[in-house]
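Read through the structures below before going on.
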Structure I
Amino acid sequence: MKVWKLISGILSMVLFLVVAFQSCAAGVANTLAENGEVSGSAGILVAILMLAGGIVSVATRKSEKNGGNIALIVLFGLAALLGFANYGSYSDLAIWSGWCLLNAVLAVVAMLTGKKKTDVES
């Protein structure tokens with residue numbers, strides 16, 4: 001799981017730029033269309049949470065404690081929830097929310113498998 005945390009962390013930090021630029025464009029489009037949607041603003045929040053999750057993922061990849069995994073579950077889970085709830089006309093936000101959900105699920109798997117390893121070693 002150490003390699004996955006490194007790869008997903010780096011990808012999340014790179015995807016932050018893509019999501020942020022797309023969200024700005026979607027926000028401008030929502031404002032010009034005056035359609036009342038908040039998908040651009042939600043996209044910016046998803047991008048920020050994705051960046052934070054990527055940084056935490058890279059920083060805690062070698063840690064054997066569950067604090068980093070819990071932080072990843074909260075950050076990526078909140079980003080996925082926020083994105084899926086508000087994607088509206090900015091349909092790419094559902095894709096980025098799916099990426100965040102995948103990372104949250106894999107953090108749960110890492111936490112559960114890491115706990116089993118420590119139980120066997122004791």
Structure II
Amino acid sequence: MKVLRQFLIILMISLLGEILNRLLPFPVPASVYGLVLMLTALMTGLIRVPQVKEASVILIELMPVMFIPAAVGLMTAWDKLRPVVVPVIVITFVTTLFVMGVTGIVTEKVIEKTEKGAEE
């Protein structure tokens with residue numbers, strides 16, 4: 001029953017993200033709205049981590065299964081992808097390195113700020 005309640009909380013946040021997607025004229029996916037809402041709720045204490053932890057762990061464990069349809073879709077569209085596979089791989093590699101670099105820099109800045117705040 002506890003896990004069901006946790007799933008319902010996550011689903012309600014997702015539903016609010018869908019509603020925001022329909023109401024706001026921005027090209028932002030509903031899942032992003034839902035993630036921002038969940039982050040805001042967790043940071044403000046509206047939702048506490050124990051209220052969604054077990055359901056979150058289950059969803060994270062199931063996440064690899066969600067990539068199977070995408071992989072099958074790529075396999076069925078291989079004829080169309082073959083001419084652009086090298087540029088796609090290069091772009092994926094370069095953007096992954098860029099994201100990793102920016103994430104590392106931002107993480108270092110956050111850690112520095114956190115350590116400065118703890119010293120004061």
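FYI, it's all coordinate maths here, none of it is from the lab. The shown structure was predicted, so the numbers you read here are calculated from the model rather than taken from an experiment. Cβ atoms are built from the backbone, for glycine too; each structure is taken alone.
One table, with the values for the structure above:
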read-out: Which entry (I, II) yields the derived value 2.8 for distance in nm of label points 7 Å out along Cα→Cβ at positions 56 and 112; value: II
read-out: Comparison of I, II by mean count of other Cβ atoms within 10 Å over residues 16-23 - largest value held by; value: I
read-out: Identity of the structure behind -26000 (criterion: helix-only ellipticity at 222 nm (-39500 (n - 2.57) for each DSSP H run of 4 or more, over all residues; to 500), calculated), options I, II; value: II
read-out: Highest-scoring label, criterion being distance in nm of label points 7 Å out along Cα→Cβ at positions 40 and 104, among I, II; value: II
read-out: Distance in nm of label points 7 Å out along Cα→Cβ at positions 8 and 96 from the coordinates reads 4.1; which among I, II; value: II
read-out: Structure responsible for 32, 12, 9, with semi-axes √(5λ) of the Cα gyration tensor in Å calculated and labels I, II on offer; value: I
read-out: Structure (I, II) behind the derived value 4.2 of mean projected area of the Cα convex hull in nm², for residues 24-87 alone; value: I
read-out: Structure from which 5.6 was derived, distance in nm of label points 7 Å out along Cα→Cβ at positions 32 and 64, options I, II; value: I
read-out: Per relative contact order in percent (Cα under 8 Å, 6 or more apart), the highest-valued of structures I, II; value: I
